[in-house]
Structure I
Amino acid sequence: MPKKAPELSAALVRRLKRPGLHAVGGVDGLHLRIKPTGASSWMLRVKVGNRRPDIGLGGFPDVTLEQARQRAREARELIRQGIDPRDEKRKARDALAAAEAKRLTFARAAVLAHSARAPEFRNPKHAAQWITSLERHAFPTLGHLQVDAIELAQVFAALEPIWRTRTETASRVRGRIEDTLSWATVNGYRTGPNPAAWSNNLEHALPRVSRVKKVQHRVALSWKLAPEFMHRLRANPSTSARAIEFLILTAARSQEVRLATWDELDFDARVWTVPASHMKAGKVHRVPLSDAALDLLRALPRHHGTDLVFPGAQRGRPMSDSTLSKFLREMLQSTSWTAQVHGFRSTFKDWARSCTAYADEVSELALAHVSTDATRAAYARDELLPKRAKLMRDWAKHLEAAQAASASVVPMRSRS
């Protein structure tokens with residue numbers, strides 16, 4: 001029968017200084033290994049199957065004598081059950097590493113999700129808005145949290161303060177939180193339902209957007225004043241004036257006009273084809289051009305070094321939206337009129353409804369509004385381009401009314 005080592009006390013163990021292995025007793029095979037440097041660690045010398053591995057149990061004195069004996073007993077019990085303690089330790093280490101790899105904060109997940117969606121954004125401005133809205137409204141509450149720990153309560157806490165006062169922004173933030181958490185789920189960082197989903201989830205905690213959203217329409221000039229405005233606009237020789245004039249004649253959005261290039265224009269077919277990348281709906285849009293619009297384009301100079309129809313002050317770069325807004329604001333200072341650049345689309349729509357017999361679908365397609373009604377979508381399959389061409393021709397004639405009236409005036413002295 002093998003001789004058992006005497007059971008040393010904690011005080012005796014602390015006095016051990018000679019380098020080498022020292023049996024401390026209490027559990028068969030438990031030793032304190034002392035290196036020449038003086039560093040000490042616990043080791044269990046034991047037989048596992050046909051092997052006699054040395055199993056480390058931690059450093060001394062961080063692991064006390066009593067703790068070392070307890071770990072040695074647990075290791076021997078595993079061996080008795082046919083389990084290699086080293087395998088268990090390896091599994092625990094791997095599980096810890098896997099859990100650590102899955103740790104991801106919401107702020108980091110949002111950045112990664114934003115990068116993954118980069119090709120979907122129409123322009124840098126939209127890309128920046130996506131992440132900055134989360135930084136401003138979601139990160140203060142959710143940014144530091146692990147994505148696998150976020151639940152409905154935390155999402156509600158982020159949205160509730162702005163849901164009634166900034167409803168449109170809050171609605172977009174909710175969607176972006178949902179997208180971020182969906183990205184985290186797909187990539188293995190969280191499991192379970194998405195706490196930012198609206199249906200059967202947040203719809204029961206927050207009021208519907210339509211119930212609290214205050215619709216703010218763009219300030220639009222009355223269609224009755226549009227001819228006089230156009231008369232004044234044409235008296236200004238600047239590029240900004242020509243851009244707004246073309247915007248009004250085509251009922252287009254600011255971005256579509258500012259980014260327009262000469263190769264988008266077909267003078268023979270009398271059509272301006274706006275690429276999907278410039279459109280709000282992300283679909284190609286064809287715009288019929290009236291005589292007035294074509295005359296405007298033919299009179300414009302071609303600028304060297306850029307294909308832009310309305311280039312900005314910086315050579316080769318588009319003019320900014322604020323440039324057009326500033327021009328319009330300064331132009332209206334001497335009048336009692338109020339208007340915004342985007343509001344001219346409403347001016348066109350009001351005129352079409354009030355002064356023409358064209359079906360509503362015609363003006364809706366002219367404005368590139370996306371229809372969700374299947375019947376109207378089928379009706380508009382050919383884009384109603386011939387009818388829209390007539391509509392834009394009539395719109396141009398309406399805008400020239402003030403000039404026509406001015407030209408027909410005969411001074412009384414000459415008449416007499």
Structure II
Amino acid sequence: MWENLKYVFIDESGGHSLDYEKEGTTEYYSVCGIMIDKEEKERIEASVGLIRKKYFGDGVMKSNSVGNNTKRRNQILKELTDIELRFSCLVIDKKQIYKDSGLKWKKSFIKYVHSWLYNWYFETFFNLEVIADEHGTPEFMNEFQEYMRKKRKKPDMLIKQNVSFAKDEDEVMVQVSDIIAGSCRRLYAGKDNEETRELLQRMAVIIELWPPSKIKPDLTTNLKKQERINHLISRQSVLFAREFISEHEDSDDDIVKSQVAAVKYLLYKYELDPNNYTYSNDILAFINKYRNKPLKERAFYTRIIAELRSKGVIIASSSFGYKIPNSMADIDLYVNLVNNQTIPYLSRLADARKSLFLASNSEYDMVNSQKYSELFSCIRAIENKFPSEKEAEE
């Protein structure tokens with residue numbers, strides 16, 4: 001009956017307590033969702049069942065059971081990548097949350113944190129069956145279901161968005177979510193290696209850190225000039241990107257939602273490696289996963305990247321793609337790209353203007369100062385550019 005029905009399996013890793021310094025608690029908490037199409041459910045569950053049997057026998061797949069055995073963890077993740085799983089994960093850095101905030105209460109923590117992931121799916125896909133690991137008492141689970149029901153889309157006979165809870169031993173895909181949530185949490189806590197990062201990245205739609213990672217202000221007086229400026233560029237670029245998300249995340253406008261998604265994706269890539277660029281096709285593909293009507297490439301440049309820059313988000317670009325800049329080198333590549341594209345255009349336009357202006361005996365100015373005031377100023381600046389030092393000496 002339901003077209004394009006998708007299943008989402010959700011589990012968490014880490015404790016809820018904000019008192020992370022207490023023995024037995026974790027500095028990070030993560031919640032992971034794995035989404036699969038109804039048509040693929042049987043095949044994927046069978047494949048996962050074989051992995052569970054291989055590494056856990058008749059037991060339950062649990063990240064805690066793997067523990068610090070990074071080699072075994074990576075072997076499991078490698079086999080999960082082979083069946084083409086895709087996940088989204090939110091990682092909570094509890095060190096960045098005030099211990100006296102409302103999130104110190106378990107119910108508030110779960111509602112606030114988990115609703116981020118649930119809404120990520122509910123706002124994008126109409127027909128969903130969400131199956132999550134049980135949270136505490138039956139009373140709380142009923143309360144949470146009602147909480148999420150109120151936050152979902154308006155009732156519609158053609159929309160199915162249901163949340164149910166299950167014991168992890170009864171749902172092998174919830175067990176996989178536990179493995180991935182635990183792996184993401186451990187990665188941010190610095191407990192696993194680069195191979196773990198690469199394997200998770202292959203399966204990740206997005207991994208978001210919350211609260212947003214902040215480049216802490218530090219003493220830069222002893223740094224060299226280039227290091228100080230690189231620090232400034234990195235700090236401000238991340239800050240502007242985060243401020244844009246904070247200001248526009250609740251927008252109902254489809255284009256603004258896509259702009260927020262693009263910035264989140266660029267920040268996600270920045271978290272993985274602040275020096276790498278991301279191709280436009282990858283960003284566009286990520287945006288279009290969460291749109292009913294896909295954006296075309298031209299609209300991506302004009303409605304997403306260009307408008308983000310107009311709104312204050314600093315996005316560096318080069319022949320390698322786009323990124324949140326973290327150095328003078330990133331900025332220089334961007335400026336060089338703009339210079340090589342813009343100045344030749346303006347120079348050719350200035351030459352054409354001059355030719356027609358003279359041929360018409362000053363009667364026709366194709367770049368009218370009233371109609372194109374800013375462009376006219378640029379053209380005049382090129383026409384009246386100062387001579388080089390060599391020309392001046394001659």
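Worth pointing out:
- Source structure (of I, II) for semi-axes √(5λ) of the Cα gyration tensor in Å, computed value 49, 25, 20: II
- At a computed -14000 (helix-only ellipticity at 222 nm (-39500 (n - 2.57) for each DSSP H run of 4 or more, over all residues; to 500)), which of I, II: I
- Computed 11 for relative contact order in percent (Cα under 8 Å, 6 or more apart) - originating structure among I, II: I
- Which of I, II yields 12.8 [Kirkwood radius over Cα pairs in Å, for residues 82-121 alone, calculated]: I
- Top of I, II by mean count of other Cβ atoms within 10 Å over residues 10-17, largest first: II
FYI, it's all coordinate maths here, none of it is from the lab. Note that the structure is predicted; figures quoted are calculated from it, not measured. Cβ atoms are built from the backbone, for glycine too; each structure is taken alone.
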